[in-house]
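Next come the structures, one after another.
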Structure I
């Protein structure tokens, strides 16, 4: 790991440039070198990998990744930091630095970012796509959620995020953190928290704990869902008012497709009581239930 990813280097470099970390971009630099190594080791990097990094910062993590992989596409929205990072990364021929927001909107990644990944993969035989990032907190959820549905399919994501978000993603049924996001992520991949991080390992220190999260999209899980868009939209509606009963939530989620007697018939076929709530169902049960609803919709 580059010795430059330290508090003294970061503060000195930004001060010299007349800059400070910007809250609006969620800039919290990870300054514990051992934890940066855990982030990299969790990604199992090889020369066949094309790595996407969101939040270049000053390029310290970028440089270490670049020594291990075929190509790095790194994205920095802050033009001031992008200019500093460009100087740090100019000697790395396998690094492409993009100055833009990685998101086109909350539901889509920017085409420029994905096009750069695809182009890099086209130059590397048997390339694998991975995300390795100290993610800005304000974009973490849409980044990792949207990467599960784009082509090329990401092979692995290892990221730092808020601990609270990590708990929501990995939550089991019947707990307060279990949500549509939990089901969505677990339905498509294997998710695990590798390490919980205190605020003291970042500069500036955030007000909350963080975590290193690893997500490995699982093709075997993915094939269980016949229509990803249908599943995603109905799943979000299913948890929109989480204290309502499942029957009422299904009726709302499918109001344009099925009537209440049809929904009652589906629930009875699954053996679900009228007073059951969505948060009590496992990921597998929700997949099966929504697929049964999808199949019951009359053809138009």
Structure II
């Protein structure tokens, strides 16, 4: 009896440890940095190092409470008054949404073909899908400059085929940003969809065929609904980083492409306005996290 109780206690301790590790990871790498950024966003800009006056200090509990009562939201009000930030948020959401839709259009046929390939070839196809991650993200994006510029490989190929009479202006446009995002984040869309399709029971399609269903109707009635969890997961994995993307719009979009990641970079490193930049980052996080939490709550109620 005592040994059973001891084993049960050890098992409970092990379960609490396993559950607690992700929470500690979340605390150390998300909540603590978010708290620091939130604190800076409530501070006042100054010409110093660091370039802000702390909103409150942690020297004593009474001083902390006094400073807490004096906190202002001037930086957030500044964001509301300046249309630049609203335009940057809306532009980022629009570009990310379009890029996510384009990624889905490209990734779904790829994932479907991978899931329907012979089992001996599936591992090779998965490896080829993640192969671009073996090189630097910056190098892969930078290579597109040589492809998309006026004298780049794409325009040379189109001129050679006679499809165009003069080079197209692709680089430094929003189109180039879409191309860069789709190329860079395509594996994040392919792999979740492939995982959903690979688990699909082929007997369901056989049964649908026996009942007189056409392949197209069977796809929309069986295959696509069962793959929706992978589609949703892939959409989140592409959309969320695309909203805050900085490297791709900076290298491929030029100065005319407005995205919140570039605006955030300018506030931090060009204007050195850390409080306003932190306020931009906090609002960006809320814009992304709150809809995801609401979606997960709805999904939990449905299931």
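Values quoted throughout were computed directly from the atomic coordinates according to the rules given, and no laboratory measurement underlies them. Computed from a predicted model, the values in this text were never measured in an experiment. Cβ atoms are built from the backbone, for glycine too; each structure is taken alone.
Here are a few things to note about the model shown:
- Set I, II, criterion mean count of other Cβ atoms within 10 Å over residues 211-218: the highest-scoring structure is I.
- Structure from which -0.74, -1.03 was derived, log10 I(q)/I(0) by the Debye sum over Cα atoms at q = 0.19, 0.24 Å⁻¹, for residues 147-202 alone, options I, II: I
- Of the structures I, II, the one that 12.2 was derived from, the read-out being Kirkwood radius over Cα pairs in Å, for residues 179-226 alone: II
- Computed -22500 for helix-only ellipticity at 222 nm (-39500 (n - 2.57) for each DSSP H run of 4 or more, over all residues; to 500) - originating structure among I, II: II
- When relative contact order in percent (Cα under 8 Å, 6 or more apart) is calculated for each of structures I, II, structure II comes out greatest.
- At a computed 1.07 (Rg/Rh (Cα atoms, Kirkwood Rh)), which of I, II: II
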